[in-house]
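Asks: Some structures to go through are shown next.
Each reported figure results from applying straightforward, stated rules to the coordinates on display, with no laboratory input. Bear in mind the structure is a predicted one, so any value in this text is a computation, not a measurement. Cβ atoms are built from the backbone, for glycine too; each structure is taken alone.
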Structure 1
Amino acid sequence: MGLGNPGREYAGSRHNAGADAISVLAGRYGGSLKRAKEQALVAEVRIGDRRVALAFPQTYMNESGRAVAPLVRRYGIEDLSRLVVVHDELDLALGAVRVKAGGGLAGHNGLRSIKAHLHDDAFTRVRIGIGKPPGGKERGADHVLEAPSRRERAELDVSVEVAADAVECILVEGLGTAQNRFNGKRDAGPEAET
């Protein structure tokens, strides 16, 4: 699941970083995101030896669970760790990508909605750092919905590609390997290799 808001006015916003990563994955594997009855755009592809459903909910971010829950049922996902949710993260520096299993929601309304509809938060997350807005937390809503500057866009585009790589790694090599490979990198932007 790549989280974001539907509609042209939100395309390219920081909040749509997760949906952008799903688009990248669909492109890499020849999939085409098509409207599904579950209020989502969905593409089915093969990554490694796995059949994978890539999805972008067409609900607004704070209602993501309304699309995610029916898709989880449709694809028979009983072990929620197999559900990978890719999303933007204010609490991570721009350029950072992290892989996380379950845990807190960090005030993210999309994650909150998914937890409410699934009655569980054991899903896997690939978090794409968008950084905190200048001027503090009270500007958070504006910050996530705005298009980034040209410099930030270039950095965010790299992070979206890295997030797509992280999803591939989770699927092909496992969650532990993905956490070891992607956590701790990219804190200082695209050049960071710590």
Structure 2
Amino acid sequence: MLRPPIRHCRACGAAVAYRVPDDGDTRQRAVCTVCHTIHYENPLNVVGTIPLWGPPGQEQVLLCKRNIEPRWGKWTLPAGFMELGETSTQGAARETDEESGANIDMGPLFAVMNVVHVGQVHLFYLARLRSTVFSPGHETIEARMFNEQDIPWEELAFRTVREALQRYFSDRKNGHIGFHSVDVT
């Protein structure tokens, strides 16, 4: 579900009207009826990691059991909304620390997932765990390692998590970890 439309100007508080601005834009935007500020609505970035432990080809993955809605009690990769003032890599590392308390070394970008129907873009990085000692934050009930065959596939919180894990394990089986760009519907 997309975010609700903007109703009031963030600059002056007056009502906005949706129209094509007079500045050469081609899309309808929320335009203030008083100060004429144009408000752009853009996708939110969700950043996270696929934290791995173990020898190549046999890695376990760290999942976190959610202690917040949506999807309370479901399993997810450590991820969340990117903050202003941080890079996507910094955000993914921060979210991994906040949700699992894991000590990691960041790896390469693994997947970019466009989730158009909710106005989000999800970016997952590979990460190597330095240890299997975790200290989950308040958003996590439990942080635990899983072998591929033990992952609770029916208890995963989000489709993007399922897609990222399936692609990782498929790549691992094929002996080559690639980069994935996915449209999630």
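Asks: Which one of 1, 2 has helix-only ellipticity at 222 nm (-39500 (n - 2.57) for each DSSP H run of 4 or more, over all residues; to 500), as calculated from the coordinates, equal to -11000?
Replies: That value comes from structure 1.
Asks: Given that distance in nm of label points 7 Å out along Cα→Cβ at positions 87 and 119, derived from a single structure, equals 2.8, which label among 1, 2 identifies that structure?
Replies: 2
Asks: For FRET efficiency 1/(1 + (r/R0)^6) of positions 63 and 151 (r between Cβ atoms, R0 = 30 Å, to 0.05), find whichever of 1, 2 sits highest and give me its label.
Replies: Looking at the calculated values, the largest one is 2.
Asks: To continue, here is another question. Given that Cα extents along the principal axes in Å, derived from a single structure, equals 43, 32, 31, which label among 1, 2 identifies that structure?
Replies: Only one of 1, 2 returns 43, 32, 31 for Cα extents along the principal axes in Å, namely 1.
Asks: On FRET efficiency 1/(1 + (r/R0)^6) of positions 23 and 103 (r between Cβ atoms, R0 = 35 Å, to 0.05), which of the structures labelled 1, 2 is highest?
Replies: When FRET efficiency 1/(1 + (r/R0)^6) of positions 23 and 103 (r between Cβ atoms, R0 = 35 Å, to 0.05) is computed for each of 1, 2, structure 1 gives the biggest number.
Asks: Right, another one. Taking distance in nm of label points 7 Å out along Cα→Cβ at positions 55 and 111 as the quantity of interest, name the structure among 1, 2 where it is greatest.
Replies: Checked 1, 2; max of distance in nm of label points 7 Å out along Cα→Cβ at positions 55 and 111 sits with 2.
Asks: Computing mean count of other Cβ atoms within 10 Å over residues 71-78 gives 20.2 for which of 1, 2?
Replies: Attributed to the structure labelled 2.
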